[in-house]
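Got some structures for you, see below.
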Structure 1
Amino acid sequence: MAWVVLVVSGLFETVWAVALGASRGFSRLVPSVVFAVALVVSMSGLAYALRAVPVGTGYAVWVGIGAVGTAVYGMVALAEPVAVGRVLCLVLIVAGVVGLKVLH
């Protein structure tokens, strides 16, 4: 169960990162509220997961999911550049996250 919560928390990290950018420095209400709610959900899930998952592994997985999710969202929804090198680096992050889970 802790791993499922950790993955969902990583997805919420993507939500709050995207909302933070959309808030334009907290000058827009709706994205600022989405940021705050997603941040609380993400951190709460991480805290719960870290009761069963080692802190180094859990944090790395959480950040990896958030980083890859945010980068993919940027490429798909915000027309950020899609380059072979960039995609390869994201694949390497995913491989590292999977490796941490397998070696746990």
Structure 2
Amino acid sequence: MKSIAQRKTALEDRRATLLARMEGIEAELDSHQSRDWEESATEREGDEVLEHMGLSAQQELRMIEAALHRIDEGEYGFCTKCGAPIGDARLDVLPYTPFCRNCAT
């Protein structure tokens, strides 16, 4: 069983990873300036993938920020919907989840 401090550290580490990834995605998107039509088309396809990755990272980042806020408020590990404790196994898989297994479905 992980302590809340260990979970907080893991969430902060994941947040740092996501922020670095988002910076890399932004830099990559900003670097495309191909004049060649074929290269430009290929870059646009790659840009769509990068944009999707960026949106996914943003969503996960929001969830991590909310979990860190719940830790600071002393509400972490309890379902935000019903108030029941969230199982350790569930928090191990989804450390930022705001819901117990029953409310998540």
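Read the figures in this text as sums done on the coordinates, not as results from a lab. Note that the structure is predicted; figures quoted are calculated from it, not measured. Cβ atoms are built from the backbone, for glycine too; each structure is taken alone.
Miscellaneous remarks
- When volume of the Cα convex hull per residue in Å³ is calculated for each of 1, 2, the greatest value falls to 2.
- Structures 1, 2 were shown, and relative contact order in percent (Cα under 8 Å, 6 or more apart) at 28 was computed from 2.
- Each of 1, 2 could give distance in nm of label points 7 Å out along Cα→Cβ at positions 28 and 84, but the derived value 3.5 comes from 1.
- Structures 1, 2 were shown, and distance in nm of label points 7 Å out along Cα→Cβ at positions 60 and 92 at 2.0 was computed from 2.
- Value -28500, calculated as helix-only ellipticity at 222 nm (-39500 (n - 2.57) for each DSSP H run of 4 or more, over all residues; to 500), assigned to which of 1, 2: 1
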